[in-house]
Structure 1
Amino acid sequence: MQEREREFEKLFVEAVDEGLNILSESGKQMVFFHLEKDCSISKHDIAEKSESFAKGLEKIFGAGALVLEKHIIKSLYSRLGLKYEERTDYAFEDYVKQAKQEEKICSSLRRKV
C-alpha cells in the first residue's frame with residue numbers, strides 16, 4: 001500500500017472516530033463492537049470496507065445512520081482540506097470515492113509544485 005493510501009485510511013478512521021463522537025464514548029465503542037461482531041468490520045478495516053461500514057451503520061441505526069454518515073463525511077472532507085457539498089444523489093460511498101479522487105489529484109498537484 002502506498003503512503004498516500006495509508007494516510008487517507010488514517011484520516012478516514014479519524015473522521016469516523018470524530019463523527020461517532022456524537023454518540024458519546026460508550027456509544028461509539030458499542031458501534032465498533034457491533035460492527036466487528038455482526039458485520040466482521042474492525043475499526044482498522046473501515047476505510048477498506050466503507051460500503052459495508054455504511055450498511056452496518058444502517059443495520060444498527062436505520063435511517064438515523066444518515067446523520068452519522070454526514071458527520072463522518074464532513075469530518076473527512078475537513079481533514080483532507082476539501083469543500084463538502086451536500087448532494088441528494090450521493091450515498092456515503094459516493095462521498096468517500098469523491099474524497100479519494102480529489103485527494104489523489106491534490107496530492108499529485110502538490111508533488112509537481
Structure 2
Amino acid sequence: MTPLELVATVFVFVGTFFGLVATVGIIRLPDLYSRLHAASKSDTLGSVLSLAGLAIVLGITTESMKLVFLLVFLFVTSPTAAHAIARAAKEEEVEPVGEGEAPWTAGTEEGEP
C-alpha cells in the first residue's frame with residue numbers, strides 16, 4: 001500500500017466515523033436544534049472527508065474533479081440548508097427541550113448560592 005493510498009484510507013475511515021457520529025446524534029439528541037447541529041456539522045465533515053479520500057485514490061482524473069465539485073457543493077449547501085431549517089423552526093417558535101429554569105437553580109433566590 002502506497003503512502004497516498006494510506007492517506008486516502010485514513011480520510012475515508014475518519015469520514016465514516018463522523019457519519020456514524022452524525023447518525024448517533026440524530027437518534028440520541030432530544031430536540032430539533034440539537035439534532036440539526038449534529039447532522040449538519042458531523043455529516044458535512046464526514047461526507048467531505050470521504051469524498052476527499054476517494055478523490056485522492058482516483059488521482060488527477062475527470063472522476064476526481066467531479067468528486068471535488070461535489071465536495072465543494074456539499075461543503076457550501078449542507079450548512080446553508082441547516083441554517084435555513086433552524087431559522088424556519090425559530091420563526092415557527094419551535095422551543096428547544098430544556099428551555100427555562102435550570103434544574104440546579106430551582107428553589108433558590110437570586111444571589112443565593
The value -24000 for helix-only ellipticity at 222 nm (-39500 (n - 2.57) for each DSSP H run of 4 or more, over all residues; to 500), derived from one of 1, 2, belongs to structure 1
Matching -0.76, -1.12, -1.17 (log10 I(q)/I(0) by the Debye sum over Cα atoms at q = 0.15, 0.22, 0.23 Å⁻¹, computed) against labels 1, 2 points to structure 2
Note: distance in nm of label points 7 Å out along Cα→Cβ at positions 47 and 63 at 3.4, derived from one of structures 1, 2, originates from structure 1
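Every read-out reported here was derived from the displayed coordinates using simple, explicitly stated rules and does not represent laboratory data. The structure displayed is predicted, hence computed values, not measured ones. Cβ atoms are built from the backbone, for glycine too; each structure is taken alone.
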